[in-house]
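In what follows, structures are represented as structure tokens.
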Structure P
């Protein structure tokens, strides 16, 4: 009888251990939406909003004069009547793309407020790959367009990230009014 109890204890410990390992594996690989992952797990989104808000829909305009749900937690000032200003290298936008709809280009309207003779550069990265750079020399609004290579939109998590890096004059930033992803 003692031998039976010993084997039963070992089997119970193995089953319980397997259960705990499975629970740890599930916590490391959660099967959740991109919005949930970015807001609750990675803590990169500014605010939680309704499901589907990060879905990529070709041609939809993001108006930066109002709060935009898919912007990152850091790197942005609050919106005002003319747009939203970028605050450095961590300004990101997140999109949840479907496999059959891939973004091909991005259009944006932006400006900067600079003193005469100063220059500010805006670099745009898509999924951490460089897609373009623009130099601003004054406060006029500029309409910009960048092509997104197809190889950059095949992320396994269906996440598409646009990162904006501002370099140049200290104490100034770029202000975006709108962005359209096609």
Structure Q
């Protein structure tokens, strides 16, 4: 496995100086450098430990932030990259994946921002209670996907305080066509 094959996957970062955690998405990677899409909070010179979550492996290494331009952070890898069996499911960032969710019988616009085999994260202007079951329609590139899901978390988005980031665990009650489209959506994001 190569780190370069983990583009568009989720990454956890821990700053060495204070153990603060950050999350980001791998934009590009090689054996010597990695570029992440990440919010603010890091500074050039920060040394960090990384966990990059791929399909079946997790890459673990140390790196130093050398350049930050907007939401793009460029790190120089400073250690050997170790791989271990994945301990959690891979998530892939998606873009331009609108949809709607029905809350109290009313349709609310959403934007799906990442997908996994079991669920997705979305942005919404409306908060949803943890544990609530919701009906969702996702307008994917392979056709609309209708699914029911359980809200696992709902929190204010790190980058926009007027938006909520909501994690949804998809229930296995999808119809045959929706299940096939979900698999295609996940595979196309990989």
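Values quoted throughout were computed directly from the atomic coordinates according to the rules given, and no laboratory measurement underlies them. As the structure is a computational prediction, the values presented were derived from the model and not from experiment. Cβ atoms are built from the backbone, for glycine too; each structure is taken alone.
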- Could you figure out which one of P, Q the value 2.8 for distance in nm of label points 7 Å out along Cα→Cβ at positions 67 and 91 was computed from? Q
- Tell me which of P, Q gives 25 when you compute relative contact order in percent (Cα under 8 Å, 6 or more apart). P
- Query: Looking at structures P, Q, which one was helix-only ellipticity at 222 nm (-39500 (n - 2.57) for each DSSP H run of 4 or more, over all residues; to 500) calculated from, given that it came out as -2500?
  - Reply: Q
- Of the structures labelled P, Q, which one yields 18.9 when mean count of other Cβ atoms within 10 Å over residues 3-10 is computed from its coordinates? Q
